[in-house]
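So, here come the structures, one by one.
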Structure I
Amino acid sequence: MTVDRDLIAAGSAAVARGSAESVSGWVNQALAERAAKDRRLGALAEAVGAYEAESGPISDQELAAQARADRQSAVVVRGGSKARPRRRPRAA
């Protein structure tokens, strides 16, 4: 297996700051996360395929309508639509 030097450096940095026990452990966790992501994407593709098999292809209009509904129901956790000026720190 070949791994990019930058990724090995990132793994080594994770070990140095204590967020990973070893580079091997760091790589193993990354692979496990990727495998889980691939399983979720596969399940999503299967669900969309089953829906489209029953109801027909999802149209661009349906996707746009869903995107609008998602934006309207989204909850802003941080930030906002307008940038606020930062306060200057108080003088000591």
Structure II
Amino acid sequence: MWTVCEGCLRVFEIQKFRKQKLTAGIERVYYKCRYCDREITAYYVSKKIKDKQFQLKNEQNEEKKEQLHAELKEEIRKMNEAINKQRQKK
């Protein structure tokens, strides 16, 4: 996968995604620029979110899908709050 670094603006191929454990079971997935070593966040995820995504993908019942989608949105909102709280502490 090719990308552009947000720091040095050079184009490079992502060789490896790295993981960093954060607070409350949240994991940051990122990669580093091969030229300037800047860390670029790809996404954040938690076990609860992974589980809900799996359930949603495999659910056949439309009503249950809607409920799972709402639960997933709530988990993402909670995760964003936790990430923002951690950032404010720094």
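Which of I, II yields 0.7 for distance in nm of label points 7 Å out along Cα→Cβ at positions 51 and 75, as computed?
II
As an exercise: mean count of other Cβ atoms within 10 Å over residues 27-34, calculated from one structure in I, II, equals 16.0. Which structure is it?
It traces back to II.
Out of I, II, which one gives -15500 for helix-only ellipticity at 222 nm (-39500 (n - 2.57) for each DSSP H run of 4 or more, over all residues; to 500) as computed from the coordinates?
Values: I: -22000; II: -15500.
Traced to structure II.
Could you figure out which one of I, II the value -0.44, -0.84 for log10 I(q)/I(0) by the Debye sum over Cα atoms at q = 0.11, 0.17 Å⁻¹ was computed from?
Working: I: -0.76, -0.92; II: -0.44, -0.84.
So the calculation was done on II.
Can you tell which of I, II yields 5.1 when distance in nm of label points 7 Å out along Cα→Cβ at positions 35 and 67 is derived from it?
Of the options listed, only II reproduces it.
Any read-out appearing in this document is the output of simple, stated calculations on the displayed coordinates, not a laboratory observation. In this text, all values refer to a predicted model and were calculated from it rather than measured experimentally. Cβ atoms are built from the backbone, for glycine too; each structure is taken alone.
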